[in-house]
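Take a look at the structures below.
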Structure P
């Protein structure tokens, strides 16, 4: 009886600063930008993993911040009507990498659109912008063509997976429903190879061991894969036998690379490669454009949704063959190569030299002779173009999640292109930058959300702007 009373007190009231491990009941009002359920407790914000809007959940506090509690759902007291009865994941609730996987897909799309429209609504300058419905991903599961996974545990019982959010705990995700099926098969075969070959697994605590990470890349249209075993040092014999086990179990693996990473930070892929196969790269496609994939090449993890974004940009660009296009943050040249057929000239600017090398190779692969790619600071190159009074008809921007520096937006606007098209993976930074551009003479006409990452909280957007 005393135990029941103690439990009831910890559930219903809780102390003013609830200690880790406390059970509390929360009414979930909404989701935050990372997919956590939002609730409040005694004037503190609570972020609850595994909870959906409208639900009443019992959750355990697992981290106490200065103003925020982090908690994980342990029981559903009132379920959302949008919650799936049987989510397509065997790793729940341990894995929180896909926070929306229990939410029905139409409800995911509705929430993502509201997230975009809410971000735009923060700025009066964007009141007239049309916000479309979210375009669904062609594939809701099995779409992810790249996986960068942590290897931990012991060779007798290896764990291959991802870090739990806000921790260093590794969650085994050997059958992730978002992975392309080849990736899951490679994970299973790698575990078997580790056990069979007694491959020493790296331990961050002791600094000893060999195998640190497993990276798998798939070319979905070719059904071929590249595998990187990221090691602390060269170990030809051990990795040779590991590679043989994997390629025997998964014949689609065409490229195997023993990558050496001696750093102690969070960088996954090191600078040294030792290929165990004759082939050193894959070829993949997004729509009609082909790409060469090396171990460090960037490639969209959802080729189907990426094709929708590129096609949207191509349609909105409405090029006639006479325009000069500047592609900012061009990466490996995806947008530029999609637009090249209908442009006079395209200049891509990118700070990462390896990406520019890939872009140049991709231009040759696709026979796009009107594409030129340069390495360097975006703002510096735009300033040079302005000083040279270079004519620019269209500027496309595809910056990192943090968006653009205001100086870049000012330099882009100073070239006076008739239109800009902005591709963004963050509704918040996109809305902020569109507001800045409005003060620089550019009106946002349309924003089109695209679901690049189903089952997660992320949403991509394409925005069309015209010079006023």
Structure Q
């Protein structure tokens, strides 16, 4: 690893977008993002949501067993536009729709299993009301997809690999069924998919067609290498969230929106995940932090629920995370090189609750205020710093410090796609300088920008707590452990 100091004498043109780390000659190569991920990082959303709604909403569970009655899916006021608009107005740029959870119930009229939305009252509701829904029945996934298009945000999908309903689960036949389900959504009439979500749902107890037993699977059972090939063939612009080697995003090891301040995208392969373990026994230790010498480029996507659970539970009323805390998590996720994924849970009426709508709207308002006033020119106060590394050569920065009139005010190791730092008090130096103290041998420009936000707002963000609903739903009592 080479060490050098590159002095960037920026006479407080706090746009800092001209801040350049000089490209040097040959150095060790590092992994770079795939083209679809590169485009996503450059122009796509850094805050997305994942929407959990289905039979679990009505059984008051997080993980359905697989024997739930589809007749339960009978919301009084379901409105996809209300849900999606609230997310858009909260600054969420794309939604991953849970089309099938572990209970195996498909929220679209699939041909692969009878356990689907056609068996529910939702399918036949609204036909006579002139709502413009599909004549043959109401397709939840289609309605959410169309609402995303109308709102101008991106549409993504999650189809659980685990199926506690299917009698074929843990056999070769189920794998073919699962592949067919993905192809129905990605190759059918649902349009462009910006993100396909996969997780480590790898078996356990379930109904399994009435067997009511525990079933285990081996690593490689789902044939994800094959899945990722046809996913990218069907959706060339898609990005993939998964624990396997071939994905674009990785899980950071928690459901609390926590990333290490020096978390980086480069990481070693996980070796797959099955039976509660990673194939690479060293992966768990680096899942959040990444590794400078890592061989794959997978950005951390920090997913956490807006409430305590992923699905709506009336008992959790009042636990919605507050807007200031959401901004704090934004700084701690996007601001630590990752992306942010907020779990959104419509209620039994098929709407997003008022408190959720309120806090999402506040999240956008505070975030907008944080970056509303860019500072350009020496001697002007700032208290927000944003840095972005050109990733054409991968993540090259291994050490940095930011000097204000010769005094160090910030330092760290990684920069990557983005680092955001808030200062407890504004400063007004005449000059700032970014020094790269260690790199991988082939660094490219680092853009630095500064902003001035109301000091009290910054203090509110820094002091916000998650006591209103900070939980990890992978804990005991919510159906087992995730990836």
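Rule-based calculations on the coordinates, nothing more; no lab input. Everything numeric here is computed off the predicted structure, so don't read it as measured data. Cβ atoms are built from the backbone, for glycine too; each structure is taken alone.
A few comments on the model shown:
- Source structure (of P, Q) for FRET efficiency 1/(1 + (r/R0)^6) of positions 290 and 434 (r between Cβ atoms, R0 = 35 Å, to 0.05), computed value 0.95: Q
- Parent structure of the calculated result -6500, given that helix-only ellipticity at 222 nm (-39500 (n - 2.57) for each DSSP H run of 4 or more, over all residues; to 500) is the read-out and P, Q the choices: Q
- Computed 70, 44, 38 for Cα extents along the principal axes in Å - originating structure among P, Q: Q
- Comparison across structures P, Q (criterion: FRET efficiency 1/(1 + (r/R0)^6) of positions 98 and 450 (r between Cβ atoms, R0 = 30 Å, to 0.05)) gives the highest value for P.
- When mean count of other Cβ atoms within 10 Å over residues 138-145 is computed for each of P, Q, the one that comes out at 18.8 is P.
- Parent structure of the calculated result 3.2, given that distance in nm of label points 7 Å out along Cα→Cβ at positions 194 and 362 is the read-out and P, Q the choices: P
- For 29, 16, 9 (semi-axes √(5λ) of the Cα gyration tensor in Å, for residues 282-369 alone, calculated) the corresponding structure among P, Q: Q
- Among P, Q, structure where relative contact order in percent (Cα under 8 Å, 6 or more apart) as derived comes to 24: Q
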